[in-house]
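Each structure below is given as structure tokens.
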Structure I
Amino acid sequence: MFHAKKLVLAHFWVAFIAFFGALVLGAWQMYIRSPLSTWVNNPEHYYRSVTAHGTVMAYVLPTLVAMGFGYAITELALKRPLIGLRWAWGGFWLVVLGTAVAAVTMGLGKASVLYTFYPPMLASPFYYLGVVLVVVGSWIWVALMAINLRAWKKENPGASVPLAMYGNTAGAFLWAWTSLGAAIEVLVLILPASLGLTDTINAGLARVFFSWTLHAIVYFWLMPTYIVFYTIVPRAIGGRLYSDTMGRASFALFLVFSMPIGIHHLFADPQVGAGFKFVHAVMTAMVSVPTLLTVFTIVASVEIAGRLRGGQGLFGWVKTLPWGNPMMLAVTFSFVMLGFGGAGGIINMSYQLNETIHNTQWVTGHFHLIFAGAIVLMYFMAAYELWPQLTGCAPISPGLIKAQIWLWFVGMMILSMPWHLVGLLGMPRRMAYYDYSHPDIAPQAWTVTASAIGGFILLASGVLLIYALATAARHRAKIVEPFEFSRPAHPHGHTPVALNGLGLWVAMMVALTLVNYGYPIVQLALLPDAYVPVIPIGSR
């Protein structure tokens, strides 16, 4: 019996409702910046919208999806009731309260500082308090994942931890550690200044602390998607997981390599030395290892599905794949966007090449392809897979799902590809307005129009998502089949001891982070002239 279904449903519904609101704001931003619309004549409205859009997409949506999906995995993979259900509800309501506090503050125009906590611009303290509540609520989830896994291991000594739970707990531990950087920045540096207790702030130190969170958070976003790749996709398309061990290695390596890399976002910042920038660039390249392992393993798992369906020859199995299956379509689209976004990321992480595209629309295109494209698409599929378990509905119409994910893929490609082009031409990001009558940028006007069209296609996809989930309960299932995760091709293989627990990998994550961040943090904290006057944005 699924004891936590109401809890999981609550997380998914709040996540997707907030997501849809942010999607509307995103489409509006693209429209009013394009030649299709007359400029609104108030840049603050634009930046208020960008702050709300980014805050929901970066913090609220992935946190709630990871939490809800994590609670579902805990019961479905461990086959036992969730320990701490009341605490889980408490964490959920903290996230909802924090979201509401931050949303009201942003709506009043007192937090138009975007979603990156970069001093000296400071929002109202209520915005930061709202974000803190979201993080604290998520930390309750982290604790519950550890408690439930520990209880299961005591009941099943020596047994292999189910792969879905292994990845789920790895994601929780990654989030606990990566969110610590932004938490320290907000509580120690930003809130005192925002509350008016000090008129200056150590901006360089704050940016380094935020970089602690800034890039590793991407891999927290990514963990639910990779859990779907490894533990749902092979089963959904009628295949087998090529290697359970590869999946565990990927989750473990994300812990090690995704944390100590954030200073590559500060290549243009003079307060961090070139040596540590180089170290972070190298470590950023290393994070491609678990990604490449995943690409190989999932493609091999897809090949197994094709060969089980009668595929022959070197590539004959591709024809026999179930292309009418929404999951097959989704994982294909996700990999395409992951490929384009990852290729762009290689430019971003390069100490030299980054100078060409730093703070341009290229960067916006890159992270939209990775997060809004490859990652969020699989959030949709996780919800579609769990919905019969959560609501008792029949499986959602494959035709409706395919239409929704086709719109998402096409819309995302149309939205983000022009950004890469104009980014190479030097178009800055985070600009409220462009004067397309100027002869130097007039030829680029079509790119903004194209991105606006892509934004509206994405909005249409969001409408279909909400419709599909909201109307699913009209079609009740006579019998809801028990949920199953993918089975490995070699189900009786031995699980290495190091890959049946996370202690070693968490220790390496902590150690590498301290090595890569310790000196810059201490150096900047001790600089007496590192403090700059704050710039309050509606905070007093």
Structure II
Amino acid sequence: MTDQWWKTAVVYQIYPRSFADSDGDGIGDLGGITARLDHLRELGVDVIWLSPIYRSPQVDNGYDISDYREVDPMFGTLAQFDDLLAEVHRLGMKLIMDLVVNHTSDEHPWFVESRSSRESATRDWYFWRDARDGAEPNNWASLFSGSAWAWDEATGQYYLHLFDPKQPDLNWENPEVREAVHDMMSWWLGRGVDGFRMDVVNFISKRDGLPDTTPVPGKRFVGALDQFADGPHVHEYLAEMTATVFGGRDGEYVTVGEMPGVTTDQARLYTDPARAELNMVFQFEHMSVDQDPADKYVDAGLNLVVLKRSLHRWQAALADVGWNSLYWNNHDQPRVVSRFGDDDPEYWAASAKALGTVLHGMRGTPFVYQGEELGMTNYPFASDRDFVDLEARNYYRTVTDDGGDGAAALTGLARFGRDNARTPMQWDAGPNAGFTAGTPWLPVNPNHDWLNAAAQVGSPDSVFAHYRSLIALRHELPALVDGDFTPMLEDDPHVWAYVRATADDALLVIANCGREPRTVDVGAEWVGARLVLGNGAGATDALESATLELGAWDALMFLRAT
């Protein structure tokens, strides 16, 4: 292991309530995860990222934490977590925890004490403000709809919540808050965890004075990303956290910051090793290219050139300083096969492989979300009652209460809603896809009768096998880790191509992102290059001509000496 071991690693995200249920209550748990670790070992991933398992009222599926040092009973016990961690390490993998410290649950003892009186010892651990002209202290909107302020009748003040009212924001300006968070993180490291993925961590420093954001005609509350993201003290707070919690042990742990709205210039600062803040960030730019800027649930259509340029821009921006995370899916995004690929059964597997190929070929650490290695697709939502996600329910209610088009809102939620990622893992063709012996908390996708792990593991042509090969190549080919990134055919609306090169080797990654066959001239220098991975009829042992014929969703990797 080097100080930057995470550069050669592949991370697998587990959403615990949907991965595997060991006790038949319909909710995934730690016992289920432990029982399925062989699947991840077979896949070849290096790191497991667990979405929150802490004690929580589960208003936002665990991202509302009421006790950072306890496992929620729905997932099991702290002893079961220790057993899971020990088994992960025995199998040669690492485990990172989801860290949610921009906010807590309103049931966390810190907030319970804070709201007990204006003189509470933890009053300043959260943002409390008097009313302004009989209304909210500013015009900020919650990311979950409505105002970002909730009125507390007992103490006669508002408190800030950028998400749900039951998720009050912590005040990181208070050094006691930072000390408490550092202590909690150190406690988990002491149990043996290998790092953290940090939820909306660029929100922890708000603009001084919490000023209004720019008003929007017809809207009382406005999304205020400019006021609470990447605030004036965020770099100071992260550097302090790294020095206090990880100081002198950089090579042992990995830190990943989820950062909505982050720019490439900011990401270079956050991930510059000389600044010692974070190892990498999650950015969202490429996850918005098909969404209406005014409403993320309105489909603006996919322009492949725009998608390519977005990711290529991040490749260039962090080429000399910092490090990228690479992802298509996570617990907040719909399934990429249904979004950027083709979930028609005829093209589903090829498009899943093609999208995996172009992502894993880039410079950065790839993240695989549970079921992505199988090519899982969006769920066929048909009614607003099908959605469990708090954000989805709030959005639909807001649209219909305002007299908007409920059918259009439902169409948008079915395409982009977070519940698409949260349907149970499809292990086999049996009842409930082998996820649970009980009634699943969220319905299983009906296509599990043919799209499941049992049908793919061991099959050489499966999506699983392709992802397994992609992961193995990252471990084997220096060009995939250290190679320069040079885009090709950037203006081609159908073909995605680029080259990764070191002083010794060059790797051509090329994919046809559509059903229609394409003919591509890749250049005479690639004649004779060896095929290292391919998913279609265009795959040959070596490239015999500079002209490459690509079938529907063909994706290929060719390696040659430089």
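When relative contact order in percent (Cα under 8 Å, 6 or more apart) is worked out for each of I, II, structure I gives the greatest result.
To test your reading of the models, identify which of I, II gives 60, 27, 21 for Cα extents along the principal axes in Å, for residues 45-164 alone when calculated. Going through each structure in turn, the value belongs to II. Structures I, II were compared on mean count of other Cβ atoms within 10 Å over residues 13-20, and the highest value belongs to II. Structures I, II were shown, and semi-axes √(5λ) of the Cα gyration tensor in Å at 39, 26, 25 was computed from II. Given that Rg/Rh (Cα atoms, Kirkwood Rh), for residues 21-92 alone, derived from a single structure, equals 0.98, which label among I, II identifies that structure? Label of the originating structure: II. Match the computed value -7500 of helix-only ellipticity at 222 nm (-39500 (n - 2.57) for each DSSP H run of 4 or more, over all residues; to 500) to one of the structures I, II, and report its label. Label of the originating structure: II.
Can you tell which of I, II yields 1.9 when distance in nm of label points 7 Å out along Cα→Cβ at positions 61 and 341 is derived from it? This value belongs to structure II.
Each value in this text was obtained by applying a stated rule to the coordinates, not by laboratory testing. Everything quoted here is computed from the prediction, not taken from an experiment. Cβ atoms are built from the backbone, for glycine too; each structure is taken alone.
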